[in-house]
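Trainee: The structures come next, written out as structure tokens.
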Structure I
Amino acid sequence: MPPLPPTPARRVLCLAGSLRRDSWNRRLLHAAIDQAPSTLALTVYTDFAAVPLFDEDLEQLDPAGPVGVQALRAAMAAADGLVVATPEYNHALPGVLKNALDWLSRESPLGEVLVDKPVAVLGASAGPWGTRLAQASLRQVLHACGALVMPAPTLFMANAAAHFDGHGTLTDDAGAQALQRFMRAFEQWVERVAPATAAASMRRHG
């Protein structure tokens, strides 16, 4: 009997809640790619800056939204899961990230692309708190959007400069192991909620 073909990897979109090219959270997502199991194919979204401020007047001009919103929506709709790495600004999630989620939460020709989407939340900060409050506020927003947020494990990377070298590579063994456990847990979470995700996709495209 010939061997069964390998199961295609699940597509995971990754969002860094910062526009800075070398942000700690962008580096954390690239490290997550290295630590993720082979069943997950992670892609870091790079066109966040093209998403304008949410404006219902823009929405009325075109239900699909501006070009930058259309691209982000399409990437989200095509993904089987979402990983968000958020910095913490003034004890909350950044405005650029909240703005993107506001756009994604709206009804569109692609449907509400966050509904029943499995999501993992993590974050890194230069300071000692590791984005705990930002992650809490982000979870609240994602729940309101209908996303299925992984409850545990959590990952709060404090003092990020101690974990990465000058090239942005994660060099801390304990941090790498924690990130590997986190991504393996997300793999299990995606599989666990896959029926809801498939049903939501059928509603969008049916």
Structure II
Amino acid sequence: MYCDSCDHVFFTVTGRFTSISCIFSSSITIMITPEETLLLLIDVQGKLAESVFQPEALTGNISKLLRSCTILGVPVLVTEQYPKGLGHTLASLMDLLPGNVPVEKKTFSCCGVPEFMRQLRSFNRNDILVAGIEAHVCVYQTSVELLEFGYNVHLVTDAVSSRTEGNKHLGIRCIEKAGASLTSTEMALFELLRLAEGERFKSISKIVKE
């Protein structure tokens, strides 16, 4: 008996091969919850944020995520790539995160910064919602290394971008191929909510419909 890369268990019965689904299949999807989720916002900084593909849509969806995560009690971790040269995270976004201090970095992957890893581990969250820029560089490299560390990566595809549309889509494809789950702003927020009633549902529904 053995497992193959397609997540099947093979065993022989009277000389013939039979297969059943492996209980350790990597294709099993578990929905995210506020208690197990963290939002990672990567490098949405002034000079860079202005130059990406569809910048208004990007910042609009990130704003929806930030406001909704505050309502849901989902923590947010923010990074900045060489802020001396690229500027700081957009003020319109940081205004939604009072008291939050971004982690500065020079490595493309956030995971290359010890302070980032220290803060990430301190939250004790296994599901990481990933948003930011650029999809094919810092977002890609961070997502792959988070997967290697054993985190469940959920890429918010309408809340990431690159300077070109082609590189945005390439980054998304490569991150999915590496093992991340793809989601959208609306999909992730309603998945976190689960219940279509109460004040949290009313508030987030209003945000989503903007």
Structure III
Amino acid sequence: MLELRGYKPVRPRVAAGGFTLVELMITIFVAAILVTLALPSFRETIMSNRVTESTNQLIADLNLARSEAVNRGTLVAVVSTSGSNDWSGGWRVIADSVFKNDGTFTDPGDAVLRVSPGVDVASNYSVHTKVTTAPAGGSITPTDGTLIFNSRGNLVPNAASFDINVCRPDSQPARSKRINISTAGIITTTIGTGASPAPGC
């Protein structure tokens, strides 16, 4: 019998593993369905996060204004860029550094402490305000475009409260946020703007 040394039997070729075209198309189809189902949830999360971010920025600026009013012993205001109750385009924190105490904040010596750009107006986010007045004998007339803290950290005497609504682009008041500043300068925030005197969302 002939013995063959070093001979190895030839093994049949095995096809390489992988996806077939049909399997790939099914996977893409299932992924598309899952993305379609998840998209509304992503939109809701994005809107909620943006409203929360804008609300937190406003609260930070309000706290800055209040603490600086106490530390400097003068009036400090958060002033709308538009000068009206529409704060969507931004706001500034300004200190009455020349101690005029007239509530105008237009003197060249007044210190701008912070500038905030506002909300994404192009995507229809908005911020609206309303001051509730009460005759208290003060010389400064409160306006919707200017929130003023005095040296004690309170609102100026003729302002009973100040409300700020941070609105979503889908006009849902129940999911928008409201910031309220009491006459004592206490800042609170709630979800839902239905009870706010500021323009609705």
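Trainee: For the read-out helix-only ellipticity at 222 nm (-39500 (n - 2.57) for each DSSP H run of 4 or more, over all residues; to 500), a value of -13500 was computed from one structure; give its label from I, II, III.
Mentor: Numbers: I: -13500; II: -11500; III: -9500.
Label of the originating structure: I.
Trainee: From I, II, III, which structure was mean projected area of the Cα convex hull in nm², for residues 105-152 alone = 3.8 calculated on?
Mentor: The value was obtained from structure I.
Here, each number is a calculation from the coordinates, and none is a lab measurement. What you see is a predicted model, and the numbers here were worked out from it, not measured in a lab.
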